[in-house]
1. Of the structures labelled 1, 2, which one yields 68, 39, 20 when Cα extents along the principal axes in Å is computed from its coordinates?
2. For mean count of other Cβ atoms within 10 Å over residues 79-86, the calculated result is 20.6, so let me know which of 1, 2 that is.
3. Using distance in nm of label points 7 Å out along Cα→Cβ at positions 63 and 111 for the comparison, can you identify which of 1, 2 gives the largest number?
4. If you rank structures 1, 2 by relative contact order in percent (Cα under 8 Å, 6 or more apart), which sits at the top with the largest value?
5. Can you spot which of 1, 2 the value 3.8 was calculated from, given it is distance in nm of label points 7 Å out along Cα→Cβ at positions 95 and 127?
6. Given a computed value of 1.8 for distance in nm of label points 7 Å out along Cα→Cβ at positions 31 and 47, which structure among 1, 2 does it belong to?
7. From 1, 2, which structure was helix-only ellipticity at 222 nm (-39500 (n - 2.57) for each DSSP H run of 4 or more, over all residues; to 500) = -26500 calculated on?
8. Going by distance in nm of label points 7 Å out along Cα→Cβ at positions 39 and 71, which of structures 1, 2 comes out largest?
Structure 1
Amino acid sequence: MKIGTLAGRTGTNVPTIRYYESVGLLPAAVRQEGGQRVYGDADVERLTFIRRCREFGFSIHQVRSLAALGRDQSRSCLELRDLAAAHLSDVRTRIRELDGLAKSLEAFVDNCDATCAGGAGPDCTIIDDLSKAPKRCGCDTGSVRS
């Protein structure tokens with residue numbers, strides 16, 4: 001199949017397929033006489049795997065590691081589990097950070113609604129709030145206090 005067909009079957013755009021080839025996630029395609037790439041069912045499966053990994057937020061490096069572990073009979077699935085568990089921990093950390101961000105933004109909006117909504121833009125409390133340095137908790141982690 002040609003690259004456009006592969007793109008359609010996997011929901012991946014053509015430039016992304018070319019990129020995955022260039023970074024070695026997807027093996028370089030066989031070329032026809034005219035230079036067009038030709039793909040098979042194994043490429044559909046591999047690209048679907050890559051796309052799903054990326055949808056779950058795995059980095060290119062992590063996808064490469066997962067793929068390599070999945071092809072190596074001498075490696076334990078515990079290594080795959082450990083990689084996924086580490087990624088899960090990172091995702092949970094980001095969720096906590098995003099929750100803090102959402103609370104801060106909610107406070108900006110609530111403050112605006114209570115004090116200046118409908119007024120002149122330069123007088124908006126959101127501009128004032130964003131212009132102030134965040135309050136720090138005093139600990140070494142640099143966490144922001146809401």
Structure 2
Amino acid sequence: MDTTQVFSAVSSLAALQWLVLIVAPKWKVTQWLIRFAVVPLLLAIVYSIYITGFFGIQGGGFGSIQEVRILFSNDNLLLAGWAHYLAFDLLIGFSIIKSAQDKSVSHWLVIPCLLLTFMFGPCGYLLYQMIQKIKSQR
């Protein structure tokens with residue numbers, strides 16, 4: 001599989017996981033996927049495979065924005081970075097779902113948080129923290 005196909009596959013897999021988080025958070029299958037972090041684990045495997053190219057990139061690294069730009073100019077490392085984002089955003093989504101269910105936060109309030117986390121990671125987490133703080137003060 002080339003990087004374009006893998007990109008499409010991991011993006012579709014993550015989108016499907018987000019869909020079940022949003023539409024059916026209490027479904028047994030969704031709860032199982034969350035409990036065992038199946039999709040983030042699969043994304044971690046993809047990440048681990050594609051990050052191996054990091055060591056061969058001349059001038060690339062994490063010490064400056066220019067070094068990071070060099071890393072992401074390589075499709076294998078760009079795909080690794082994408083899998084990294086997808087996995088960690090999902091883990092944040094799982095955390096939001098678990099917390100909301102434990103604290104009886106309405107899923108209608110959680111949906112915008114999940115959508116934001118899916119699209120803009122930390123923004124969704126921030127929104128959920130604000131909702132949770134407001135709810136706990138009541």
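FYI, it's all coordinate maths here, none of it is from the lab. What you are looking at is a predicted structure, and each value in this text was computed from that prediction instead of being measured. Cβ atoms are built from the backbone, for glycine too; each structure is taken alone.
1. Derived from the structure labelled 1.
2. The read-out comes from structure 2.
3. 2
4. Looking at the calculated values, the largest one is 2.
5. So the calculation was done on 1.
6. It traces back to 1.
7. The value was obtained from structure 2.
8. By distance in nm of label points 7 Å out along Cα→Cβ at positions 39 and 71, the leading structure of 1, 2 is 2.
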